[in-house]
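Listed after this line are the structures, all set down as C-alpha cells.
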Structure 1
Amino acid sequence: MLSRLLRLVLLCLALAGAAPSTLAQPLPVRIGYQTGDINVLLMYAANTRLFEAQQLAVTLVPFPAGPAMLPALAASEIDLAWMGEFPAVTGYSNGMPIEILMVERLDATNVRLAVNPAAGIQSLADLKGKRIAASVGSTSHNHLLHALKQAGLRQEDVTIVNLAPANMPPAYLAGQVDAALTWEPNIGIIEREGARTLATTRSLGMITGGIWVSRQAFTREQPETVQRFLKAWRLAQQAYQAAPREVRQYEAARVKQSADEFDALIARQTAQHPGFEAQLTADVLGAPGQELDARFVRHLRGIGDFLLAEKRIQALPADWRGLINTRPLQQFLAEPSR
C-alpha cells in the first residue's frame with residue numbers, strides 16, 4: 001500500500017512540475033548502466049515510470065562494467081552512462097568528448113579487500129606472496145596499490161589475478177585466489193563464504209563512487225532532455241530519503257536478494273547520494289569556476305596519475321575542466337518551476 005501511495009504522490013509531483021508545452025512529445029534518451037554494480041535510484045526511476053512522467057522515452061542499455069560503455073559512448077550508441085570514475089577518466093584522457101554531470105553516489109566501504117582466513121593473512125603486510133583478485137586498471141586495482149603501499153609492499157610483491165568482479169566469487173571458492181578486492185554485490189558474496197574484510201575505501205584513506213557521464217554533444221544539443229532527466233532524478237532522490245526500503249525493492253529484485261539481505265548490502269556500502277546543491281560544493285564537484293579545487297575533482301586527477309603510471313593512458317588531459325560540466329545542474333537549480 002505504501003509503495004503504491006508513494007508512486008502516486010511522486011507521479012503527481014512530476015506531472016505538476018512539468019509545463020504543458022514541454023509534454024507534447026517524449027524525448028528519447030539511451031542510458032548505459034553497469035549490471036555488476038548497485039543501481040538503486042536508476043532501477044527505482046525506471047520501474048516507477050518517473051522518466052515517463054517527465055516525457056522521456058528511456059532505453060536502458062546494460063553493460064557488464066564501465067569500460068565497456070566507452071565504445072558505445074564514442075559511437076553515440078548511448079547518451080548518458082552510470083559508471084565509476086576510472087572509465088570516465090580513461091575515456092576523457094584518450095580524447096573522448098565526454099563529461100561528468102554529477103556524482104551519483106559516494107561510497108566509504110563499498111569497495112573492500114577480503115581475504116581467505118586459511119591463507120594466513122592477518123595484516124596488509126601478510127599480502128606478500130599472495131594471489132589477489134583485482135580488475136586491472138580499475139578502482140579495485142587502484143585500491144590494491146594503495147593497500148600495498150601502506151604495508152610497504154610493491155605490486156611485484158604479490159600475484160595479481162586480473163578478473164572481472166562477477167568472476168571473483170567462483171575463483172575464491174575454487175581456491176584460485178587468496179584474496180579479492182572489488183565492490184558489491186560480489187565482494188559481499190565472497191564474504192558470505194567466510195572471507196574476512198581486511199581493508200575498505202575508508203580505511204585506506206580514499207574516496208570512490210558512481211557518476212553520471214554524458215556525451216558532450218548530447219548535453220549541448222539536447223538541453224531539455226537533460227533537464228527532464230534531472231527532474232526525474234531529483235524525484236528519485238527525494239523518494240529515497242522518504243521511503244528507502246520502498247525505493248530499494250526494485251534493485252533488490254534485480255540482484256535477486258530479499259529486502260533484509262539487500263538492506264544489509266546497502267549498510268555495507270556506507271553510501272551517500274549527494275543532492276544537487278551538494279554537487280556544487282568543495283566536497284564534490286565544486287562551485288562554478290572552482291571545480292579544479294574540489295575534492296572529487298582532485299580525486300579524478302589522482303586517477304589520471306595512476307592510469308598514466310600503469311600505461312592505461314598515453315598522457316594526462318591538457319585541461320581537466322572539460323571533464324566537469326555542472327551547468328545543467330546550475331540551470332536546474334536556478335529555475336524554481338523545476
Structure 2
Amino acid sequence: MCLNQNFRIHPIPNSWYRVCFSKDLRPGEVKPLRYFNKDIVLFRTESGEACVFDAHCRHLGAHLGHGGEVRGEGIQCPYHGWIWHKEGYCNHVPYPHTGNNPTVQLGKWPVAELNGTVYAYYHSEGKPPTWEMPEFPEFSGGEWVSAIQMYKRNVACSIQEIAENNSDTAHFSHLHGTRFGKVLSESLELDGLIRTHIASYEVRIPLLSRLLGINEFHTTYQQYGLGCNRNLVSLKANGKTVLEWRLVCMHTPIDKENAEALCVTKLKKFINVPFTRFLVELLTKKACEEVDKDAMVWDHKIFLENPPLYKEEHSINQFREWVEQFY
C-alpha cells in the first residue's frame with residue numbers, strides 16, 4: 001500500500017540469484033521452490049547438471065516439484081508421466097497417442113553453478129543474462145577454512161533495501177553501537193555491473209583486541225548485481241593485517257516485498273586450522289548479532305524515494321543511481 005508519494009515498492013531486479021547450495025542438491029534430487037513471486041522447480045539430472053524450470057507441467061498443470069522424478073536428463077511429471085528434457089521440450093509421453101510429441105516448451109531458467117552455489121538468472125521480460133557471475137578464489141583455495149553458513153532468514157523488505165545497507169555508513173555507529181567507531185577512509189569504484197565500496201573503520205571487538213591487538217576493520221565490499229555481495233575484510237592491528245575474512249551474502253527475492261537473506265563466511269588460515277575455526281565461529285557469532293539488528297529495521301521500514309540526505313551520506317545516492325540499470 002502506498003503510504004505517501006515519497007514511498008515506493010520496487011519491482012524485482014534483473015540479476016543472478018542463489019537458489020541452492022551445490023552440496024544440497026544430489027543427482028536425481030528434485031526441489032520445489034518459491035522465489036521471484038513464482039513457483040519454480042530445481043533438479044539435478046543423472047549426469048549432474050542443475051536445472052531450474054517453471055514449476056507447472058505444460059500438459060495439465062501439475063507441480064513438477066511435488067512428486068516429479070528425474071529421468072536421465074529430464075524430469076517426469078507425477079500426473080501423467082510426461083518427461084521434460086533439460087532443454088525444456090517434452091521428449092516422452094508414456095501412453096499411446098496420435099501424432100508427435102507436443103511442441104510446447106516448459107519455461108527454462110538460465111543457471112550457473114560456481115562458488116559452491118547454484119544461481120538462477122531472473123529477468124522481468126525473460127531475457128537472457130548479459131553478464132556472468134565471477135568465481136571467488138576463496139571457494140577453491142586451500143588456504144581458506146571451509147565456509148560456515150552465518151545466517152539464513154526471511155526479511156520483509158525489497159532486495160534493493162538490503163543491498164543499500166552497506167552504503168549507509170551513518171547507521172553503523174548508532175545501530176551497531178560501540179563495535180564500530182569513526183570512518184577512517186571511504187571510496188567508491190563503479191565498473192558496470194560491479195560496484196565496489198571501500199572503507200576503513202575503527203572497530204572494538206574486546207576479545208580480538210586483547211588477543212591480537214585488532215583495532216581497525218577494513219572492508220572492500222563488492223556488489224554483483226543485486227543478488228550477491230562479497231565482503232573482503234581485513235582486521236588490522238595498528239595498520240598491519242592480522243586476519244583476512246570473507247563474507248559472501250546472497251539475497252534472493254521471494255516477491256517484491258520479501259526476500260531470503262543468507263550469508264556464508266570464510267577465514268584465511270591463521271596459526272592452525274583449529275584456532276582459525278575458533279576465530280571464524282567467534283566472528284560469525286558477532287556478525288550474526290549485528291545482522292539481526294539490521295533485519296529488525298528491514299522488517300518494518302519503508303523505502304523513501306527522496307530522503308533528506310546530508311552530503312556525508314552521498315554514497316546512498318550513488319548506490320541508487322547505479323542500481324537503476326537492473327530494472
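Nothing in this text is a laboratory measurement; each read-out follows from the coordinates by a stated rule. Small disclaimer: the values here were computed from a predicted structure and weren't measured. Cβ atoms are built from the backbone, for glycine too; each structure is taken alone.
Looking at FRET efficiency 1/(1 + (r/R0)^6) of positions 59 and 171 (r between Cβ atoms, R0 = 30 Å, to 0.05) over structures 1, 2, structure 1 comes out largest. To test your reading of the models, identify which of 1, 2 gives -5000 for helix-only ellipticity at 222 nm (-39500 (n - 2.57) for each DSSP H run of 4 or more, over all residues; to 500) when calculated. Source structure: 2. For the set 1, 2, ranking by relative contact order in percent (Cα under 8 Å, 6 or more apart) places 1 highest.
Structures 1, 2 were compared on FRET efficiency 1/(1 + (r/R0)^6) of positions 283 and 307 (r between Cβ atoms, R0 = 30 Å, to 0.05), and the highest value belongs to 1. Out of 1, 2, which structure matches 1.00 when FRET efficiency 1/(1 + (r/R0)^6) of positions 139 and 211 (r between Cβ atoms, R0 = 25 Å, to 0.05) is calculated? Comparing all candidates, it corresponds to 1. Looking at FRET efficiency 1/(1 + (r/R0)^6) of positions 107 and 315 (r between Cβ atoms, R0 = 30 Å, to 0.05) for structures 1, 2, the greatest value goes to 1.
Determine which structure produced the value 29, 52, 18, 2 for P(r) over Cα pairs in 20 Å bins from 0, in percent, calculated from the coordinates; the candidates are 1, 2. This figure was derived from 2.
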